[in-house]
Every structure is written in structure tokens, then in C-alpha cells.
Structure P
Amino acid sequence: MSDVLVMVGTRKGAFFYRSDRNRRSWRVEGPLFKGWEVGYLQLDTRREPTLYAGVGSYVYGPTIQISRDRGKTWSQAEQGPRYAADAGRNVERIWCIEPGPAERPERLYAGVAQAGLFVSDDGGEHWQEVMGLSEHPSRAAWAPGAGGLCCHRVLVDPHTPGRLWVGISAVGVLRSDDDGASWKVCNEGVPIAAPEKDFPEIGSCVHALVQAPDRPGRLYQQNHRGVFRSEDAGDHWQRIENGLPSEFGFPMVLDPNDSQTLYVVPLESDEYRLTPGGKLTVYRSRDGGDSWSPLRHGLPAELCHTAVLRHALDADPLDPCGLYLGTTGGHLFHSPDGGETWSALPGELPRIQSVRAVLVDEGW
């Protein structure tokens, strides 16, 4: 038996929600890192279970915190992600922390703003810049989106050694096939917001990026300008928006048990960036994005003018999967049945930045 742990990062600390597999009653812990912004939380179970938190303070700046005792105590990484003094850019925020390949259990990746990728080969204590990405020939053409110039998504391909993708706003998707030494821009078929003369392929604002676990070449992305699918590891993209009320949104998540089933939360427009008509609605596709249906039973039906940020939607791996959605208004919603029905979990939290749902040992 396993318990469900939902880790919620907010503008003012982190909160842990725990339940058994029935997901009927919940225990809440927190806030952790009281007063600190928590942008991302991760549990790595490839060796001794270890928790990671990307946190930030307007006084002390960003850092990575590590816990090896189930969140009871935390320590700061000995040498967190930092650019060289003469790099001409600073690490402003830790956007994501992702485990490396299974065969390298000490390796982790961190995506940061200003956009860059860092790697650790000692369980997160020391981090080095991935220079192949930082020194990409198009770097001078990289421009920020409304949320800054951020590397907010890292995917590690479990099928192809040395292959990984990053999502950078407002640059696009880049893929490495040689463990980060070199990178290919993968924006063909996706709109470029403001084409740059020397690098016309740069300037796509990816918001979310996921890989189908059983189809190595299939990727999905929620973009600033639409929803897209690739069947060839990002070399080409096609639109998949039939049935969605808008092309704009931030999060996207796959059902861990079915790579044809995915979820998005559309927002009204680039200018408004809130729920269409004040009705919070999750949309589900069961056919790989070819068609979409609304799911709103139990979600606020009116006067819910809020947003769901790019890391604030996640699914647990139970069957049916549980879904967890956090809003900028501080509400956390849960569906135990793949989105069919929803209810609010206890509490009103600060602005929710991220939601991660994982399974842990019973009583963990």
C-alpha cells in the first residue's frame, strides 16, 4: 500500500497534503519555508528518497533546499546554481528540478531564470552550468516572456541515452541528443511571436511540455499561441485544439496510465489570462489531443476569476489517476476519478505556484 503526497509550492511557503490511496480524507502540513517563495518541489526515489525545493527570497535570492528525512529537516545545497561572475546574467529563480536518467541516480537537472540549465552529479549538493545550452549560437536572440526569460521545463528521455529537452519562455523547445553538449531548436510548426532576423526559428513561448511514456517520439506542449503535438521528438509540431475555448493556457499533464489522455486548463486570452467567463474548467482529451471535452463538475461555476500557472496541475499514478489543481487565488482542487468530479481540499493558501503529486510508502 502507498499513500498520496501532494506537495504545494506557494508565494509564501510550501504545504504538504497527505492521504491514503482512497484519497477521501487529507492531512495538511505547513507552511514549510515560511515566508519564502517556493516555486517547485520534487521527490527523487531513484535511491534513498530525497526531497528538493526550489525556493527564493527577495533578500537572499534563490537556492535549492534538500531533505533526506521526509521533510522533517532541510539543508541548503552546498553550491547552488550560479552563473560565473563575468557571465552577464544572474540566477533569479529556480524554475524546476528534475531527476536525471535511472542509470545515473546521483544526477539532477535544474532549470533557472535567467534562462539556463544546471546539472548536479552528487545528489544536488553542487551544480554546474550546462555550457552547451548557455552558449547556443542563438543566445543573443533570446527574449523574455511576461514571466521573464526562464528555463521552466526539463524532460529526460528514458528511452534514448543522452537525450533531453528544455522548454524556455519565450524561446521555445530545444533538444540535446548528446547529454547537453549541443542543442537543436525544435520550433517547426509553432508560431514565432517576434521573428528575429538572424534566428527566425527562435521566439516561440512554450508554457508546458510533456512526453508520452510509451511513445518515445511523442511530445505535447501548451504554448502561448496554441496546443501542439509532435510525433518525432520535437522536430515538427501540429496543432491539436479542436474543442478548446481558447489557444492560451499554462499547464498540461498526462494521465500516467494512458499517454493518449491529457489535461489542460485554458485561459481566456493573453491579455486577460483568467478563466473564460469566470468558470474554472479542466479540458480532457482521450485521443492524444484530437478532440477535447470540458470537465467542471464540482469546480466553481461562476465568479471564479483566477488562473492556473504552468506547474500548478499534476496527476498521481493511481488508476484512475487523481488530479490536483492549484489556483492563483490559493485554492487547491482535487479529482479522484480522472477529472470527472472535483472538490476543494482544505484551506485557503497563498498564490499557488506549483503542485506535485507522488506516491510514498504508507506512513511516510
Structure Q
Amino acid sequence: MSGSAPDARYWVGFNIVRGIGPARLRALLDYFGDLERAWYASPEELRDAGLDRRSLENLLSVRAVLDLEREMKRIAAAGARVLTWDHPDYPRLLREIPDPPPVLYVKGELKKEDEWAVAMVGTRRASVYGREVARRLASALAQNGITVVSGLARGIDVEAHRAALQAGGRTIAVLGCGVDRVYPPEHRKLAAEITSHGALVSDYPIGTPPEGPNFPPRNRIISGLSLGVIIVEAGARSGALITAEYAAEQGREVFAVPGSILSDCYAGTNALIRDGARIVLGVEDVLEELNLTMVAEKAEARQVLPSNETEAMLLSHLSTEPLHVDELQRQIGLPIAQVTSTLALMELKGMVRQVGGMKYVVAREPGPMYKA
């Protein structure tokens, strides 16, 4: 992966300003064309661009004292890099969610295969049962080539990260603080291991302390980086249920592990199952539902078989609406044998999906740099 973009410092600057989130940043981009012009704009221009009084005051006060070059050096000194909406390495799955975070601080490395990711979260006060389930599921996911995403918290999260690493897999930890501040502190060694076999990720600036209000919003990134979310163990008021809510809003699959109806520890997960979450009795339930049963083969095919003109033509005619292979062949005018063989390879690479009756759809529509 390449380094931070040349103008990343302006993205970082706006990210530090309280009150300027994805919507206001998008408005500034639309008005000024780029964030460098917006950063140096006059108060009058910023008001014309739509900034309210409080956001404008916050921006002017930060702008007066913040040395952008020094901030970028602090980020580099922490061993982190910056990914923004317009950076080619910004995670594709996360880019697809409503109002994705404009700036990500990454310590470690995000890879293309991390698009095959499943999140696993649960209570910090995990039972012996919950911990064992988390270990088994995370280990099995990792052994099947799936990246495990969680929040580095005590309980279920830490079991998921450790099991994925012990199985030789990749894992991503999304933090509710700066990536230079590991919380809880006893997980520092684990965090170092994660940076070697995955990444620490946060949308909070370097140096941000682990304050309580930071953690619920970061859950949208946990679910946003994943194809689905498994809630292993959660009470009726568990913070893990916030991740399930974000996943549902983002169109991601929600899974839950059942537990005893006599224990409050499982009230949240059992309620999720009652309300329509997919029940998890083994890793096969997750792999089959998310079409992840051949990830290793797909990864190899993606690496060995580069895109070509035929693939590009087929993708340009496919959408989320099923299209029969005969109609597809008629539209692009290539021999049917070439069309079917290319589609078979594209399905192995995870680009298209057969939905029955020789009808095909794109496996996932490519997301824009950011949504309008």
C-alpha cells in the first residue's frame, strides 16, 4: 500500500475540528473543490459554504494553533498513516456505508483480502461459554481465510483477536481512541501483534484518549469493514447491540449465537435471533450465508487471473438485476463458450454470482469515492 496522499494534512486538519463530520466536509469539498482552499478560506467564504457559527468558530480556533506539518510528523512518528475518501487504499466496504469516516488512521496494513471480513463482538464480561465460542468461531474464520474484525475490548473482542492470530489469520482492531493509545492498556502486546498481522484502525486523531462517548460511534466502522457481524454474547443493554444496529442500517448480515433463556447474559443475543438475526450454531452458518466457503480459492484466482477486456465487458452489462447468460451473450456479441467460461472464472474471483437458472448478478456493486 502506498503512503498518505500529499494533501492528507488538510483532511487531518478538518478531522481535528469538532463539528465538521462527513456531511459538512462533503459540503466544503463541493463548494471549494479541494480541502486546501477550504482550509485557507475566509470566514465569509466558509459561511457561504454552509458552516454554522459553532463549526466556524471551532475551525478558526484550531486553524490558528494547529501546525499541519507537525501533525503529520506526529502521525508518522506513531507508525501510522492516513487514508481519506479519495485514497485508493481506503477500504471499499467501508466506503459503501452512509457517511463513511473521511479520515482513517491506520497502524499496520490493510490488504485487498480484508474485503473478506467478518466482525465479532460481544460483552466485556464474557462467560466461559462466550469466550470458548468466540475462540472457536474466530479460529475457524481465520482458517478459512476470513479477516476477523473487532474492537480490542476485554471479553469477547480480545478472544476473537487472539484466536484469529493463533490460527495464523488476519485481524483488524477498531479503536475508540487514537491508534497511538491502546485501550485497555493490558492489550498493548496484543495490539503490537495485530499490527504485524492486520491493522489498528481509528477515525480519531492521534493522541485522542479512550473516553466513553468515543466507543459507540466507532462501532459503525467495525460493521462497515465487514460483510457480516456476529454477536457472540450480549445482555439486553450490551454495547455490542449497537454494532448490530449499525450493521442492519448498512445492509450487512447480523448473526447471533444463542444462549440460555435463564441467563441475562444472553438476553441481547436471544432477542436478536427472535427479531430476525441469523442463528449461529457453527462457522458453516456464517460462511454459507455470506458466500465465503471458497475464499482461499477466490483469493488465489484474484491474484493469478488478471482482469481482461471480456471481464470488463461482462461487468458493464451486469447489475444487481439477474440477467440470463443467453441475453448477456446476445448483448456483448461474443461466443457463448467464451462468455460462460469467463463468468465461471469471475464467480471464483468473487466478482459475479449465479442466482439460479443460468442468471448472473454482480457480487457487489463498486462504491463511489464517497456518497452524495
Structure R
Amino acid sequence: MKIRMGMIGGGQGAFIGAVHRMAAALDGQIELVAGAFSSDAARSKATGRELFLAEDRCYGSYEEMFEAEAQLPADHRIEFAAIVTPNFLHFPVAKSALEHGFHVLSDKPATLDLAEAKELAKIVARTGLLYGLTHNYTGYPLVKEARDIVRSGRLGAIRKVIVEYPQGWLAQRLEDSGQKQADWRTDPKRAGITCCFGDIGTHAENLAEYVTGLKIEALCADLTTFVPGRVLDDDANVLLRFHGGAKGILHASQISIGEENGLNLRVHGEKGSLAWRQEEPNTLVLRWPDRPREVVRAGNASLGAAAKANTRLPMGHPEGFLEAFANLYRHFAAAVRARKEGKPLPAASLDLPGIDDAVRGMAFIEAVVASSRSGEKWYPFSY
């Protein structure tokens, strides 16, 4: 039987909700059976009709949805909730889902602030339910391969980490045009204390720590709002110090005209280095001091087990954003199924971003904002 999913958010005019639905459907393991797609009940029900859901499973609010679904027979109700709302709703929706007995897979950042993230961690621990966070870039096969190469020691001790995430779509006050995605991301009440950094900088932080296995222990941040009249940041530059001595640079921007979705990572060790770009995700470049660089391609039979477990097609058949996103959904569905059957979670499911990443991500966001406002050069990072 397919794992039954309910979605909160992602209604008409939303971008990421459609991405989540496509990712969830890609492997045929998950079925969308219910949803509360908008804070406007009429729009929510209209979205449900467009998705051919049963009329009585299209709800006017998430509270109504969880109450009603919890009363349905166990083999009919939703098994997990996918949260694709603006940031300010992530915590109350996740809390309600967990307290009604449903697993949660949430868009990032996990909550509006760190206090909520810590409270969410307590709820996850208390309920014993599954919680996943869609840091979808960790789903790329060659990101898995990069992580395994670093942790195997092939690059030697890591000295420097450079991670960048430039975009250009907010170079003007797009929020004044009524554009839905710009409108809520630039609103402190719905986005939180940061726009650019909470939206994409947290992806960069997560990718750097995921691949290197190193934890950031101090930072020096400079957030800027370039567009006149905008309240939240639209550009960020952060110096990083990692546990063990490695140094790093994190740059995130949404006013870099001409940039599309330029997430890229370079890791330099004492023996060699690697480079990966999200816009060309099927290529990983290894560089050495005494021999030609190596180009590693997705689908290659020589890749490690983790990369192979997240590869769908043979070499030369490009896989991209949706497939990487779908890997998270596939592994989360496998975890839900294993939990339901009383079996140990599969190894690939244990590799998903979870509640620890949720709390750490929010702690990092708050530390970056605090550092940018502080007169101190180095700001400690811990949680």
C-alpha cells in the first residue's frame, strides 16, 4: 500500500507546493489523499478539486484537517503531513500534526525562531514520531559522493570550505508587485528575522556541514539590505570557523543580477579538493596537486553505495532538482513504512535531515543575525 500524505499549504499560486507534490509522486510510493492548501477555505477546496481529491478530504484549515483525519480508520487516514507553508506556520502546523499522531516532513527553515525549534524537538521526542526537513540538496547523488570522499580521508584534513548561494530574483522590490513568493519572504511577520539568509543561506550552511562532517563553531557575519524600503536582508557574507581548525566563507545573495540558483560548494583539503555546482549537479570535480583533475559523473558504476542508492538513471541521463527532492520523499516514505511494520529504519532513511538539523539551522540563522548586529568580530555558534 502507498503511504498516505496530507499537505498543508501549496495552494494556487504557490511554487514549492507543486515541487513537493511532484517529488512525492515520482516513485509511486506516496499518495496525496488530503490537504489544507490555503488559509482561505474556498481556495483550499479549489486546489483540492484541481488535484482530483475527494471533496471531504479538502479542508479549510490544518486544524480541521488533523481533527478529522485522526477520527478516520487507521488504514484510511493520512500517515504523514507535508508542510509547505510560509515560515511562520511551520511550528504550529508541525506541533498539531505530531500531537494528532502524524509524522511530519517540513519545508525549511523548521520554525520562525530558535525557541520554537527547541520546543518542536521536545514534541518530536515526546511523541516518538518521525520528523524530516527538506534540505533537498542533500538528496543529490554526487553530494552523497562528495561527503563520502571527504570522510574517507582522500582529501586529507580539511583546510577551507567555500559555499555560495547567489540568486538575482529579488534585485528589485518584487514584493510591491503582489508577487506571492516575494511578498511573504520579505515580511518579518511571516518569514522571521531574515529573508535571504533564512531562505537560502541555511541551505548553504547545511550543505557545507553535511558534506564535510565539520561543525561550525564561530562566525563573523555581515547582512545587508540593498533594495530601498525592504525590511529584511537580501545579501549575506559570513566568515566561518569550523571545529578542528578549518576556515570557511559563506556567501548568499538574492540581489545578484544574472544569477539563477547558483548553489555551489568547494572543499579544500591538505591532499586535494572537490567542487560541486547545483546548476550542473551530475558533475563532481576532484583536483589534485600532482595529477590531472578527475571528473566524476552521476550514474558511474564506481560511485559509492550512498550515491548509488540515490541514483535513478544510467550515465548520460540527467537527473536534477526534482529527483533529488524525490529522494528525500522516497526515503521518508520508507521510514514511515518501516515504523508501521515494526522494522528497523533503512540505512538511506537514517541519512535524512531531521530535527537536529532543524534546531541547528535555526540556531545558525539567529547567530548570523546576532553577529551582523554585533560589534564583535567573532560570534560563537552553539545550541
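Numbers at a glance
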| read-out | value |
| --- | --- |
| Parent structure of the calculated result 28, 26, 20, given that semi-axes √(5λ) of the Cα gyration tensor in Å is the read-out and P, Q, R the choices | P |
| Structure responsible for 0, with helix-only ellipticity at 222 nm (-39500 (n - 2.57) for each DSSP H run of 4 or more, over all residues; to 500) calculated and labels P, Q, R on offer | P |
| Ranking P, Q, R by distance in nm of label points 7 Å out along Cα→Cβ at positions 130 and 226, the structure that comes out highest | R |
| Which of P, Q, R leads on distance in nm of label points 7 Å out along Cα→Cβ at positions 138 and 346, largest value | P |
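Read the figures in this text as sums done on the coordinates, not as results from a lab. Note that the coordinates shown come from a computational prediction; the quantities given were computed from them, not determined experimentally. Cβ atoms are built from the backbone, for glycine too; each structure is taken alone.
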